[in-house]
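Each in structure tokens, the structures are laid out below.
Please treat every number below as a calculation from the coordinates, not as lab data. Fair warning: this is a prediction, and the values are worked out from it, not measured in the lab. Cβ atoms are built from the backbone, for glycine too; each structure is taken alone.
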Structure 1
Amino acid sequence: MGVIGIFFYGKDTLSSAYFREAIAAKDEKAILNLTAKALSISQRDIYYRFLSAHYLGKLERLTESAVSAEVRNQIIIEYGTLAVRNAHMAIKTDERNYRNWSELGRIYLVLEQFGVEGSYGRGQEAYSRAQNLSPKNETLLLERAELAFLARDMHAQELLQELLRYNPDNQEALKRLREWNLNSPQ
């Protein structure tokens, strides 16, 4: 291995070490600082996806919080923007990785739960891109169906039926079909 190879190997090792520490960190400041250090050395899509998932987790926990509507909306805007921005950076880093598109779709799935306008269309587009890269991915089909169901799009059942064609024993798809049939307006 030449000098240049050693240099790049050392950079990758150091950025990976920072990232592993970020994953193990318990407090917000450490997570953000360690991930920023990893990104300053090597811009990998997984680092951006990790940050996106971090902010998405904060959004998901918001449903458990008792905060005023004004504070809730500010939090949705702040963390939603950060999650989307990092997902887009992951996509920019590697647009051929379905996980990056899936992460973006998941963000819009959560934002749709909060009633954020435009989330459904953007989420479906992201899941569509992910599905083009990983056509038989059951998780993608299930999440895409859930997004459609939240938006009251009857396409949700078609997506579940498609999933069941790949795997007739998918218990989550069967469970959701039963629940959604019971809860759909007659």
Structure 2
Amino acid sequence: MDSRIFLQRLFEGYVVSFKKFDWHTTSNYSDVTAAELMHYSELGTKLGYLVRREMNWHYPRDLCWVPFGSKEAYLYMERENKDSRCKHTIEKMLNPTNSREVTLLVASFGFLRPDSFHWAKDRLREGLLKHQSALLYAWVGYDENMGPFEIHSAVIDTYSVVECRAIPSIDKDGFWQINYECGNAEWR
């Protein structure tokens, strides 16, 4: 499976699994961040990687998957909640000291405005090295405290960008869930 398809599957797994995060309307962003990092931590372990949190002393990374016997991460993930952290987070991920040897980058945002999502997508595309691919996804809207939101995702490499969207909603018990815009994942 090539990197692009793998990253698409990561996002699809996030959408399908989101209900299990138990993010209630009374929860805060820290709750969903913890659940999301745990999701990727458990997945990395199940796929046979050593999972490291806050890896690297000078430029700590939120989460990494490291192959056994390697000192370098295969997957590097950053998770932020605020639109104001978008530029800093993307630049941190593209810093050669932090990601030169990394194959897969995952940038997850709890909230971005549409222009910030587009900036992050463009910046990743121009900043990735030839051996790298990235997954960018975010809850996108105009006001972080009030919907409507869409979940925008993009899988990016130096040659192409494919995108998919999903719609969050709240069930009758007050828990957030996510469904694809058209019933299933459509990458365009």
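Annotations
- Comparison of 1, 2 - label where distance in nm of label points 7 Å out along Cα→Cβ at positions 98 and 146 is highest: 2
- If distance in nm of label points 7 Å out along Cα→Cβ at positions 42 and 170 is computed and equals 2.5, the structure in 1, 2: 2
- Computed 30, 19, 17 for Cα extents along the principal axes in Å, for residues 74-137 alone - originating structure among 1, 2: 2
- For percent of Cα pairs over 27 Å apart computed as 22, the structure of 1, 2 it came from: 2
- At a computed -10000 (helix-only ellipticity at 222 nm (-39500 (n - 2.57) for each DSSP H run of 4 or more, over all residues; to 500)), which of 1, 2: 2
- Ranking 1, 2 by FRET efficiency 1/(1 + (r/R0)^6) of positions 26 and 178 (r between Cβ atoms, R0 = 30 Å, to 0.05), the structure that comes out highest: 2
- For 13 (relative contact order in percent (Cα under 8 Å, 6 or more apart), calculated) the corresponding structure among 1, 2: 1
- Which of 1, 2 leads on distance in nm of label points 7 Å out along Cα→Cβ at positions 122 and 154, largest value: 1
- Origin of the value 11.5, 37, where Rg and Dmax of the Cα atoms in Å, for residues 50-89 alone was derived from one of 1, 2: 2
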